[in-house]
1. Starting from the value 16.1: which structure in I, II was mean count of other Cβ atoms within 10 Å over residues 9-16 calculated from?
2. When Kirkwood radius over Cα pairs in Å, for residues 25-80 alone is calculated for each of the structures I, II, which structure yields the highest value?
3. State the single structure among I, II that was used to calculate P(r) over Cα pairs in 5 Å bins from 0, in percent, giving 2, 6, 5, 5, 6, 5, 6, 5, 5, 5, 5, 5, 5, 5, 5, 4, 4, 7, 5, 3, 1.
4. Hey, helix-only ellipticity at 222 nm (-39500 (n - 2.57) for each DSSP H run of 4 or more, over all residues; to 500) derived from one of I, II reads -15500; which structure?
5. Between I, II, which one scores greatest on distance in nm of label points 7 Å out along Cα→Cβ at positions 17 and 49?
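Nothing in this text is a laboratory measurement; each read-out follows from the coordinates by a stated rule. This is a predicted model, so every value here is computed, not measured. Cβ atoms are built from the backbone, for glycine too; each structure is taken alone.
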Structure I
Amino acid sequence: MSREPEQEPIEVVDGVVVLDAPREVDRQRPPLSPMLVQTAAAMGVSMVAGATAVALVHRRRTRRIARSRRKTLAPVVASRSFLIDVHVLGERGK
């Protein structure tokens, strides 16, 4: 009992393309509201002030750390580097 779905008749539509006459597009932007300009300016100034504050705090901390290291460590007279090779050996003869 296989039942085929009923097929609807295909609708044929006759259409005509209507072209509109070319016209010029007005590209003027609407004027910006003073509130929008003020908000954008405040955000820009806040961002610059925040970046400046972060830079100053970072610089102050690094200077403080460097100053405290100078006081606690002895002066470095010379510096040498050595390559060290370490071997761990087992018991002999087994």
Structure II
Amino acid sequence: MTIEQTDDGKNGIFYIKENGNILAEMIYRHSANNIIIEHTEVDPELRNKGIGVKLIQAGVDYARKNNLKINPLCPFAKLIMKRTSEYADVLT
């Protein structure tokens, strides 16, 4: 499964799509030098397989590449980011 990204400079999404259907997504928006993760969702059949964590990692990689910080409003993203010490450099 490949994580894809769409970003228009104001809003963005990391997602996994199969057969025309989005199976997992992490939605964010831009704010100053931040991205704000608003929502993460994974299809019930793919849950507990680390897909949500991979979406968060894609967001972290994007933030590092673009010198951004992450404000995780999404409860899942907040939990993962706070418990993963390697993400401290991008966490607001």
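1. Attributed to the structure labelled II.
2. On the way: I: 16.2; II: 11.4.
Comparing I, II by Kirkwood radius over Cα pairs in Å, for residues 25-80 alone, the maximum is at I.
3. I
4. On the way: I: -15500; II: -8000.
It traces back to I.
5. Across I, II, distance in nm of label points 7 Å out along Cα→Cβ at positions 17 and 49 peaks for I.
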